[in-house]
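Asks: There are structures below to look over.
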Structure I
Amino acid sequence: MHTVVRSATRELIIGSDQPFCIIGERINPTGRKKFQEELRAGDLSSVEIDVRSQIAGGAMMLDINMGAPLVDEADLLAKAIILTQSICDLPICIDSSVIEALEAGLGAYNGKALVNSITAEDERMEQILPLVKKYGAAVVALPNDEEEIPDDPYKRLELVRKIVTVATKEYGIPLEDIVIDPLAMPVGADHTLVWKTLETIRLIRDEFGLNMTLGASNVSFGMPDRHTINAVFLPMAMTVGLTSAIMDSRTESIVRAIKGADLMMGNDEWGANWIAAHRGRVAAAAAATAAAQ
């Protein structure tokens, strides 16, 4: 199954037979005090820096979130999307929990966006799915509801069934435009949680064939050497059906692990992407050495 998103000039296909989709997470003020202060002052200069750094690291789509305290999130999200589309042609994942901000972002976006996100909560689906339908977007859906984030993979699967039924039957959203976030939980909190996430991914793949994404850094939260944990986790998740991740594409070790997994899984024809990336690193190292002499 292919989920297709677009900017004004570029199409991106997400699927199990495609290279793993790296969604750059950096344009987000969460945990970034200086960026939050800039946004409160209406300063979007860091957005341009983040766009360029995420692309340089290998991002194929950009997640944009303007959810800082004491800001007009709807206005900032629309402005950040317009600015980003003036800089690059990557598709955008519009990320907000505020309905007005989502609509402002979708209205400002030129292309077919990915909306992040809905849950299985009836109210959230009633609020967001009409916007997804109106603007012809794709949507990220999380299998939790008003009661809980289930530990049991089969309970998560039940909630995926609910979301799929409501989205397709009540709102006419194509199945391929539903991307599931199977909920990556921190291994430091419970050593069984990663296995449960992997089992959730496998169950969703086997029943629906849907594309899936998740916040890659969640799995290593609270642990030392987080990059290594993430670089191990993502290829494991890819083998059971994960097709994209929201992550910091500036982390070279994780991007390399993903590209290596693409090669091993047959999604890098003749190893062209792997070879090109290696040659790029060699050329960059040579240029740095020459500049230092």
Structure II
Amino acid sequence: MTPKSPRAVANNISLVLNTMFGNDRFERGPVNVDEVALEYTKQISPSSHIEQIVGDDLPGCEGALVPGDTTPRRWAIMYDKKQNAGRRAYTVAHELGHFMLHRDLVDKDPDFDGGFHCTKEAVEHGAGRNIEKEANEFAATLLMPLDDYRRFIPSDQLADFSRLGEAAARYGVSLTAATLRWLEYTTSRAMVVASVDGFALWAKSSDAALKSGRFLRTKSDLFELPAASLAVSKLSRDESLEGIQQKAGVWFPEPTFEMCMRTDRYDFELTLLHFEGKAPAYQAEDDFQDSYTQFFRLGARA
């Protein structure tokens, strides 16, 4: 059996939603992921669909896809009820991804005979088995289709936190999720850095920035933010959001426009860096993609 592509499966659902609600459906609101999980799965699998979505206290577990005991199986999605709306939507979409892509494993692999129980690390940045990365790719594609996102923020248009916040509201996701999705397709040289107490948790570069050598190692190296960075210098919130031009040598050997968004509730910062010009023709080293493995840690709550 040919493995299912997470993007292709999510895009098929988006085509159905476009047919039902129009290509301008995001003008009226985000994907109703609960309705998709309950109604779409009933249409494609009438005898074995998702019939409940339940919030509960789930210590050590962000979300789960739980099968019924008898066949044909009925399914339930569970999520930790302490999550905010954007995080909850992504968790439900992640578990729907497991249903669409991996539910056969429950009857084929003893490791999954109790269903899919996903830790915070699995849901937030795909840690663990490859199926967690696939469920994340499905969730991002379903909630933030690139065709619509490219119309909302064109690939050659620079985005600040205000515009990315509008995207987050449009798709019903966190600011961090919206920013990371934008970085996937923008042709501008840009980077986002999540930090706490002046040290980077993770960093993600756009492809154009990566090709020009603008990346940070954060998986194996401890990166201390520059003393002049907005996250360290503690300018006012308004000044940080508006951004400042940093001279060459502060972040990289070239001038950088820097913006910073702080969230007092979770005590971390998101820094957005814009670099002038386009990427050179040569390809940068591929192994620096590892900083993306911390996909949603802490930042997903922003």
Structure III
Amino acid sequence: MNSSAAEKPKKFEIWIIASRPKTLLAAVVPVMVGSALAVSQEIFEPLYSLIALLCSVLIQVGTNFTNDLYDFMKGADNKERKGPLRVLASGMVSPNEMKLAIALVFGLAFLLGLYLVYTDGVVILIIGLLSIGAGIAYTAGPYPLAYNGWGDVFVFLFFGIVGTAGTYYLHSHEFTTLSLLVAVPVGALITNILVVNNYRDIEEDKAAKKYTLAVKFGKNFTRYQFINSIVISYLILAVIFIRYDFSYWVFLPFLTLPLAVKLIKMLYRFKGEQLNKTLELSAKYAALFGLLFSAGMIL
């Protein structure tokens, strides 16, 4: 057997790479935390959360596919990139194949979401359409959010507020101040994943005219943004404990504090491809914080 043929990834493996599996924790955490809040109030419906999770993951994958396509078309992804492998830039997938995959993934998310629309009404339809639309508009369209400094806002809103409070809405049929507060740490820490990504890619993004906040305001601003998101996430725990009827278990996420300190040190010390480790650890940190937060609310 030809060794180069043996090393070439199979089509299924290529699409797994394209989905960016390490980023999918960002789709899981909001549903997990929103569901945990519903469990704590004894209004949890497992099927609602399961479908919400599937839709969230599909929308994340569709957004990743769209990002891959349009970053490649605009020159932001090339052979000199410092980040993980991109299937279009490496020639593994053609633009037409990616366009078809985007339509299929977002289409499946929409079809699955129709069950939630049937059970919970038009609000869920609006949330679903906005989420899909924002996933496309992140890098596509006449005013791509990621190229105009709105990527961080998009992630905070849709992976934090919409994903978490929206999941809680499925069970409670209402948005509450508590559900919005609970969503803040989720959005802040998932946004930090993007912050590290943009921090690493400042020079490449600048060359590609991708004006992220990191490009616009520089490295010092980006570091402070990262740190502030972490601080706010821990402060929210105190607000929830003081204002609402939760036990001391809600402070469980403070167990992640050493990891937070490590990430901040990495952001200051690492450069270039080294920051891929920081990126991966930021995703794991957000997931661990969310898991402990969920457990704390339930306990």
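Asks: Work out which structure the value -10000 belongs to, where helix-only ellipticity at 222 nm (-39500 (n - 2.57) for each DSSP H run of 4 or more, over all residues; to 500) was derived from one of I, II, III.
Replies: II
Asks: Quick check on the output: 16 is relative contact order in percent (Cα under 8 Å, 6 or more apart), derived from one of I, II, III. Which one produced it?
Replies: Among I, II, III, the structure yielding 16 for relative contact order in percent (Cα under 8 Å, 6 or more apart) is II.
Asks: Assign the value 11.4, 34, calculated as Rg and Dmax of the Cα atoms in Å, for residues 112-175 alone, to the correct structure from I, II, III.
Replies: The structure behind it is I.
Asks: Right, next: One of I, II, III was used to compute FRET efficiency 1/(1 + (r/R0)^6) of positions 24 and 216 (r between Cβ atoms, R0 = 30 Å, to 0.05), and the answer was 0.60. Which one was it?
Replies: Source structure: III.
A short reminder: the numbers here are calculations on the coordinates, not readings from a lab. Note that this is a predicted model, so its numbers are computed, not measured. Cβ atoms are built from the backbone, for glycine too; each structure is taken alone.
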